[in-house]
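Pasting the structures here.
Derivation of every value follows stated rules applied to the coordinates shown; laboratory data play no part. These numbers were taken from a predicted model, which means no experiment stands behind them.
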Structure 1
Amino acid sequence: MQRLGLVLIVVLMGTVPSRSQAAPEAVIQQLLHRQTEDWNRGDVNAFMTGYDDSPETTFVSEKVEYGYAKILARYRRVYASRAAMGKLTFSNLAIRILDSNYAAATGNFHLDRSAAGGGNADGIFSLILKNEPSGWKIILDHSTRTH
């Protein structure tokens, strides 16, 4: 009987979700936090690992750009120096899980930059993320500057 109880405990422990499995919202928030850290180090390549490396990945701002390579080239062109990159912060972040494979995130961004770097910039963004085998990745980024 004691052995049966031990077997039952082991089986039940295997069916309880692990505490190490974070909620999708927390994982996405961590991804966005890592992106700000990468940006603030001046590492555009690391920042871009938050995006799905796909020709369908989409960036919407002044115009629509398709493809990871084009989005990376845009970031490198628009933010060609550390001064132009400035210090990035996100605020008012809201994450909505749409289903087990997709999520939306919205918020505000702020770039703290010197006048020589282009001055401060503020804006809003909406992201669609997909849960890939390698983790949550941005598949659509709509960022609009408000100031």
Structure 2
Amino acid sequence: MTRALRVAAAIALIVLAPVAIAAGPLYPDVSRADADIAAALQSAATSGKRVLVDFGGDWCTDCKILDINFRKPENAALLRDRYILVHVNVGDRGIDSNLDVADRYGIPLKKGVPALAVLDQDGRVVHAQKNGEFESMRRMDPQSVNDFLRQWAGP
């Protein structure tokens, strides 16, 4: 592939990636939370990875910005190598669903979303955001996402 073709392909990815992200819902139907977490834990048990549970909703701008930060190369590599990411939908128009799931993992949804919980392969909470740490993601330094992923990646 020529340099010009590589540059054109890279530009196309940069231009089209936000469209691809926006094309479908980020957070699955609220009814899938328990099954998705169970599947992630099963996969974690065989892969040795941790499970990163992202509580949020498609209506949440800060949740979308967090996801954009997850897709940055330095974060995407960490996620791929060290975590299994699960998106848990907290409601289609606000925070009114999967409250029990958030409680189970120590996430106080009243502090806002996105909120993250890190689980070990056995489903034990390694870390839960308690103070709405990423609730204002649009005003935060994107490096905070990388710092979080590195801190809780495990051994």
Which of the displayed structures (1, 2) returns the greatest value of relative contact order in percent (Cα under 8 Å, 6 or more apart) on calculation?
2
Taking Rg/Rh (Cα atoms, Kirkwood Rh) as the quantity of interest, name the structure among 1, 2 where it is greatest.
1
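Ranked by Kirkwood radius over Cα pairs in Å, for residues 84-123 alone, which of 1, 2 sits at the highest value?
1
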At a computed -10500 (helix-only ellipticity at 222 nm (-39500 (n - 2.57) for each DSSP H run of 4 or more, over all residues; to 500)), which of 1, 2
1
